[in-house]
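What follows draws every value from the coordinates through simple rules; no lab data is involved. As the structure is a computational prediction, the values presented were derived from the model and not from experiment. Cβ atoms are built from the backbone, for glycine too; each structure is taken alone.
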Structure P
Amino acid sequence: MTAPDLKAVLRARLRAVRRRAATALPEAADAAAHRAPADRLAAFACIGAYRAVGSEIDPSPLVRKLCAAGAQVALPAAHDRGAPLEYRIWDGAAPLEPDAFGVPAPPTSARPAHPDLVIVPLLGFDRQGRRLGQGGGTYDRTLANLRASGRVFVLGLAYSSQETDEIPWEPHDERLDAVLTEAGYIEFGD
């Protein structure tokens, strides 16, 4: 089986795992935020977060914790389905507009941002820092674009049950620097 074929099989299994976890662990987002290492994550000035869709774990408790330490929040916006996401500053109160994927995002009038910490959703992860996403490559393109213009720390946010032994790897895939779950924080080496 090729890496794309293996990923497709794994995606189907991990979508079910994530749905079950979302139902069984409604407090997981708060537990993950509680386990976030404040000394490690408070150093970031601009957080690229996401708006949870479906069974994705909600980053809001973590974002609130990091904002209390003085960080700004930026949310992604897709202007074209095949392009990297653009991050825009969001104050938490301004109205959001559907982007090219239909996900609520800051309007085009919002100030652009280059986050130094990007929190990403995922379907699965392994102990090598590999991330399995939805399959469109959007976050891989976005992270590659951000990393090409400066240092970015990428934090996967997940349920602990989304960990798997090995995520199939392709040359375009971007690694996580760390993952945070309701069970703890794991930072990956280089």
Structure Q
Amino acid sequence: MENSFDIINHLINTYNFKSYLEIGVRDNMGKLSINHIQCSKKDGVDIVPGRANYTMTSDEFFNTIPLDQMYDIIYVDGDHEKSQVLKDVNNSLNHLNEGGIIVCHDINPPEELYLKPRFCNNAWEAWAELRSTRPELEMYALGIDLGPGIIRKGNQEVYKDKIESTWDYLNVNRQKLLNEINLDQFKLIFNK
């Protein structure tokens, strides 16, 4: 497994997920990111026309769809600004089937240069806030592909230290702050 799509497809296959939502559909050299996903029902949300079946912001999407429109797995890769990531995760939790999983991209940047707005921005700070305030979630971050983070309903020991919005703080506290795991641990945790 080398990237977020491998992680998502592993989860779809392991849990026999049938419905997928992608928030922020990227165009990678002519191939849309959603096309990498192997799931029977796929919805995408993006502000760029032609990339997704819902051309709108994620806020508009969640305000438009019925309350009972649910998904097994949701990929959050839209706006990487902290407040928007928090809104996207919270809205996704309201549309997540029982046993479902949310995957967030860009929450574990490997180098400081990735904190620029066009890359990961401060998405890691949204992840850190959820890790420090939401004991009813189970959260893990991987160190591949700018850090896919995996969320499901469960429980976690919340992060209790005061969080500083700096690269140095993230880099020194990454393992505990993000609850970073490796691929072998991921495969053990996320199996049937």
### Query
A value of 18, 51, 27, 4, 0 was computed for P(r) over Cα pairs in 10 Å bins from 0, in percent, for residues 66-145 alone; which of P, Q is the source structure?
Q
### Query
Out of P, Q, which structure matches 18 when relative contact order in percent (Cα under 8 Å, 6 or more apart) is calculated?
Q
## Note on the structure
Comparing P, Q on mean count of other Cβ atoms within 10 Å over residues 114-121, the highest sits with P
### Query
40, 36, 31 is what came out when Cα extents along the principal axes in Å was calculated for one structure; which of P, Q is it?
Q
